[in-house]
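For reference, the structures are reproduced in the following blocks.
Laboratory data are not the source of any read-out in this text; all were calculated from the coordinates shown. In this text the structure is predicted, and so the values were computed from the model without any measurement. Cβ atoms are built from the backbone, for glycine too; each structure is taken alone.
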Structure I
Amino acid sequence: MTLLKGQNLTTDILVIGSGGAGLSAALRAKKLGCSVIVATKTLPTNANTSMAQGGFNASSNEDIQIHIDDTIRSSRGLGSSTMIDLMCKSSKTSLDWLLSLGVPFSLDDNGNLANRFMGGSTNKRTYYAEDYTGLKILQTLHDECLKNDIEFKANHYLLNLIVDEDTKEVGGATFLNIATGEVVEIRAKSVIIATGGYSGVYHGFTTNGFGSSGDGIAAVIRAGGVASDMEFVQFHPTALKKSSILISEAARGEGGYLVNGLGKRFVDELLSRDEVSRAVAKEINEGREVFLDVRHLGSEKLAHLLPQEMKLCKIHENLDMAKDLIPIKSVAHYTMGGIEVDQKLQASGLKGCFAVGECSNAHIHGANRLGGNSLLEIISMGLIAGENASNYKPKSKFKENNQLNKDRAFINTVYNTFTNQINFYEKREFLGKILYHNAGVIRKDMGLKEALAALQQMQREFTFMGISDKSKEFNTNLIDFIEFGNTLEVAEMLLVGALHRNESRGAHFREDFKETNDTFKAHSIFWKEDGVLCTEFKDVK
């Protein structure tokens, strides 16, 4: 590691984000002999990967084609057969790699790896570690990174990418060092964005943490890149009614029922998530409560298979899964759209910039993700991103770049010019509500237009929001404000895509266009010209 005069750190590979995708990419790049820095806006294991409870899909030789077919069917015509083939055919290798690192997957009574069904799957192929699968994968990956002396920069909030205007090569990124309040840069030969999804735009109605604000996607759009399919947001059918805390699909995979207030089962619990979520929403909209019922499984089985879920129900609802019905609702859980990438996972319109995981749209999930494929994607594609980023050779050397000064000026403006006349926390809460009700499980033209008008008003008012806390060190008020700015950019793409897609496909359901229309068997594409959002539909290849 060396210091450049007048600059901050430089490295071969800069990974932005420390979830499963970022850490897998970092480990692969390190093994190939590259120096690696992982920058993350919180602490290394504080990522949504830890919230993935259900399991990791891996198919045997005889199941590979069925796994491919299940994934393509779930994608509702928008999945890339090439990328889906690549992921499914590498699934067993990815599982073996995790096992070699020591991920403690659960075993059955015969000492073999245990697996279960997930919604939309033909076969049992979802391997799990109790209901802590993502957490145990993430902690193991982090331990392996420490063993390999991978450098972490915690509390580094991504501001913008450093882009050569002539070559469109990405040579690093700028960050707000949250601990000190300083704006810094990290230069790199190539950059891997692994910043996660954007379900946080549904503030208060999502299983994700507040930080899922689409930071990486917004940075790519500002840098001249492209996003796609942003209207496709997967709503999970079983979140706790009061808190929106996730109750894993594993509860249904192990035989749990969904019943309404009349005690009747109203849907096949193992249909794909979009179908189950709509069925739950329909019951609630018609005035009936909805419950998860796992009482028949018994306390011993629940304690063995779903210990985390039992704790969550007790903590947040004061209910015992073994004895009580669990009130639920559908909330935003996973985003299929993201940074448009090619088959090497390189961002469209930008060179030397790769994107992987939930922030990336590698056209694997299409209009609806198959349960168990998210953890598989972050590992299999993470390894590929790490290798491709390592092999990337910049066309030019590092140049002086004004991005650092621009971002220092922006932060200074936030402190000294933005007026804080409007409370952006109230606006964030309102945006979450209007998105959930108008651009949620069920959508229609008038509701989408109302939400878009409200969002665009917030964009106009943004400079009147500002911050009240003027301290420099660990200023969470400042971070929340910048995140809200990214939320506004990302939510605009979501609403514009949903408004223009006049059909129902997968997770996108239009009450006024209930049928799937082959005219829209296409990807929605988003980019900016002179700061103005542009969009078009691009036919599926």
Structure II
Amino acid sequence: MEQEKYYLNIGNANDLKNPRERLLYRAFEILPGALAWLTLSGIFIGSWLAPVGASIFIILFDLYWLIKTFFLSLHLRASYKKMKEHIRTDWQKKLSELEAYRTRTIYHLIILPFFREEEQVVRESVESLARSSYQKDRIMVVLGIEERAGKEAEEIAEKLSREFGNVFFKFFVARHPAGVAGELMGKGANETWAIRRAKETLIDPLRIPYEDIVVSSFDIDTKASPDYFSCLTYHYCAAPDALHTSYQPIPVYNNNIWSAPAVSRVVATSGTFWQMMQQARPERLTTFSSHSMPFKALVDMDYWPTNIVSEDSRIFWKSLLFYDGKYRVVPLYYSVSMDANVAPTLWGTIKNVYKQQRRWGWGVENVPYMLFGFFRNRAIPLRTKLYFTFNQFDGFWSWSTNSFLIFLLGWLPPFIGGQVFGSSSLAYNLPFVTRFLMTLAMFGLITSAILSTMLLPPRPPRHPFRKYLWMVGQWTLLPFIIVTLGSLPGLDAQTRLMFGRYMGFWVTPKYRNKYENPKAG
């Protein structure tokens, strides 16, 4: 890797040896959290000292949110329509008509990082790959197990290796050792170790051209539809600049959705909806969770980072900086099925959902990485820098503050604005205006409720038909959920980064009800 691009491997400010650069990076780490807290505290101070101005700001913000909700719902519907079209498409036929495919042999290398998940979870993911309509003699599966997971994980890996070793072109088990210097225990370290071993053991000895390999980094609970890799191959071969492009499916958290509590279902489905809306805005799209990208790009950049939590999104920013702004993400409009966050008890589920949302919110660690990279890399166009800077700050600021502004702080001016303001017409009407605007915005719940039922897998026999009604009614919980399990963990993550309390990788436990239909989803 070029010496002048040393910043590509930065995990946090402490990794920089130059005091001035470390101070600058630290300032960038403080910015997102400081902006969020300045907003929230500003509402309190403004409601007390300038209640008229605060009230006008609240009304304008609610109006902005209403317009934003309307446009996002249009993106959601458009993305859903396109996803259904892609599911109905005969991708094998489209591939056969593509000249760029007929003259090449495209291989798929699937990395499955595995820790202490149950055998059922791992098995279902591998079985979904075995059902692929794409030629299995062009599919290589690498199961990346952790040495610290112990004997049970080793036994599961060996068992699956025996069963599926002859199903694919290659089935390889990579054993990631514990205590590797400079690594943060997590998915990034595991998958990077796994792909390096695959390169040494499989790809280089077979002399497969790097340009003919597409790598898919899948969470261990990811189940791909039979035509997924045909769809992915088509987009890879049809892309105008395939080697500088990542490919993002839509994560649909429905493997265990029928057994998940309502709070988990709403959070999981909201995550799916957000990704669907992002697919409809590809210029803003970054990689998330399970994603695919060229093997050559990974080799050139020295793979995923091994010293951070959010390696799934960091690999996009690393690619953007490495290729001087010439990198993008193509939406596949095609789903992969994953697990909703479920624990044996309701309270356990709520705690796990919070921790998972906070870990996703820790993706804010990419903001200082992006800003510092933009500062160091003069080859990236200014327009590109400004565009991504605005989008990232807007996204994380909205995550940590908007639900507080909408549901909690909009009522402050009449209460703490003083007696004179409290008796004014503006103070009297503010609650009615904000309630009216938010009621209009809540009509978006109707779209959410309808689409959430359309995304459901077949209903397992043990669940009564009336549960469909609860699947619709669960969306009344959304105002409470987006505050406590949306903005709060997002603000938590940004505050930790602001104070330099760097997070480690929290592995989301996978829990499946033994009565859940394993084929659902």
Structure III
Amino acid sequence: MKILYATSEATPFCKTGGLADVAGSLPPALAAAGAETAVILPLYQKVKEKFGGEMEFVCFDYVDLAWRHAYCGLFRMERAGVTWYFLDNEQYFLRPDLYGYMDDGERFGFFSRAVVRMLPHLSFWPEVIHCNDWQTALIPIYLKDDGVRDDRYRRIRTVLSVHNIEYQGRYGLETLGDLFGLDHGWADDGTILMDGDVNLLKGAILCADAVNAVSPTYAEELKYAYYAHGMESIMRRCSYKLSGVLNGIDTVRYDPETDPLLVAHYHAGNVSNKAQNKAQLQKLLGLQEVPDVPIIGIVSRLVTHKGLDLICEVLHDMMELPVQVAVLGKGDYKYEEFFRWATRQYPGRLSARLDYSEELATMIYSGADLFLMPSRSEPCGLSQMIAMRYGTVPIVRETGGLKDTVHPYEAWRDSGNGFTFASYHSGDMLYVIRQAVSLYRDNPEAFRRLQERGMEADFSWNRSAKQYLAIYASITGEKAQIPEEQPARTETQLPAPNAEPVQPEKAPEKPAEMQTPPKTPAKKPAATKQKKKGTAGKKTPRKTAKPSDKKKA
């Protein structure tokens, strides 16, 4: 099978978030599973500066985007069993950042148009083009547009992965023809029109042959207004082609036995050397060098949907516990100011680095004892998997991929790999933090077994790659063998994260956030959930033309 993976970023070339990790790891896993795989992405300035010497120039051509007739160069390189293609246009991509420009819509409209235009110059004609988020959402639309005139394009099947539905690529109606070069019929029949705006992601969801959310739980959550950002009716309409394949992590890169960034290596059978990394982290961040006090690590973009409001509400209560806190990330000004204040308030016990560093992130993953992710929404999340890989026990809210990967600790049968809470409520978060700290201090053997279960979990791309190949096969008509250990998931066959067998279908439950919260902070997690009642999709007000969505992962 011939797969072309289209993405706006990929490690190790360029990265702003989790999409880059996925795009850098999934294609090699697909290639290892037997698929002929290529990746295509823009030739950004930072990519050219760092990797330009390793690329070979293939050819150039001209791309028509509405009234524009623009140069497009094609470069390639071989890496990890995958052919990597880079599309060059200095007007659009020779810039210091990947996103955040007023013409992002035109930039990625050009990229999508160029992907389709440059197909004849690639080493193979793809059977499937796998697109990702709004930056590549026009590819399925352009393929259908060109397929009217050329049967070769009509034979290509498309898959769209939704990494974060909040960013949809919305623009004023006047951009349909003048910017993207599409006939008004695409808006007249409602394919690309939503609430009076051009909505690129909606068009791709309707036009793609298969749609994938990046975790089984997220695929179900997208049918609710609370999570879908106005797209719930579209996701329910397309539920017949919607799946949820959990992301993986690069288990070679994130390996505590070999990671060169660690001061001491360790493995699941013996985590004693983890203490040396903890001491190094305390020294690096200016924390008190006390070995028996648990460190709570936070590596996150500092934005609302990461659940930082919960931390702000109960930080004083958290710091009454015998803990230290290490924070790494940047984002909204109000959260950055809060953690600056908190660092001054708790010197030697709380340290916040308002930046991002891969090296420091790895030190927190390996040196911390607990890892906090209280996200309001989390399509998949990679940090909790990386933390577990390094023996750091996660504390998460049950949403998206966090619910699929972190199973709550149950003392009575000594099971689970972390601590979880369901309601988006600071009292519930504080309750499980207290549980985690208590286990660390009072039952170190049980805590060590919790670490080992997390470290031994399989978060590699091997299983996910096979599930993607099954999706590709289903839309191309080929046969594929689904791995026995994890049957193909559909929207009515999503296993509960703690269950061994797949349970019979049950009526969907109302998300915890949509239930009536308690008036005072809860003393323990809510134990009862209400059943989901039918809800109608909400309409959002008509919007005017706006600049492009910034890519965030």
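Which one of I, II, III has P(r) over Cα pairs in 5 Å bins from 0, in percent, for residues 279-430 alone, as calculated from the coordinates, equal to 1, 7, 13, 15, 16, 13, 9, 8, 7, 6, 3, 2, 1, 0? Label of the source structure: II.
From which structure (I, II, III) was mean count of other Cβ atoms within 10 Å over residues 39-46 calculated, if the value obtained is 15.8? Traced to structure II.
If you work out mean count of other Cβ atoms within 10 Å over residues 255-262 for I, II, III, which one comes out largest? If we compare mean count of other Cβ atoms within 10 Å over residues 255-262 over I, II, III, the biggest value is for II. Each of I, II, III could give mean projected area of the Cα convex hull in nm², for residues 231-366 alone, but the derived value 8.7 comes from II.
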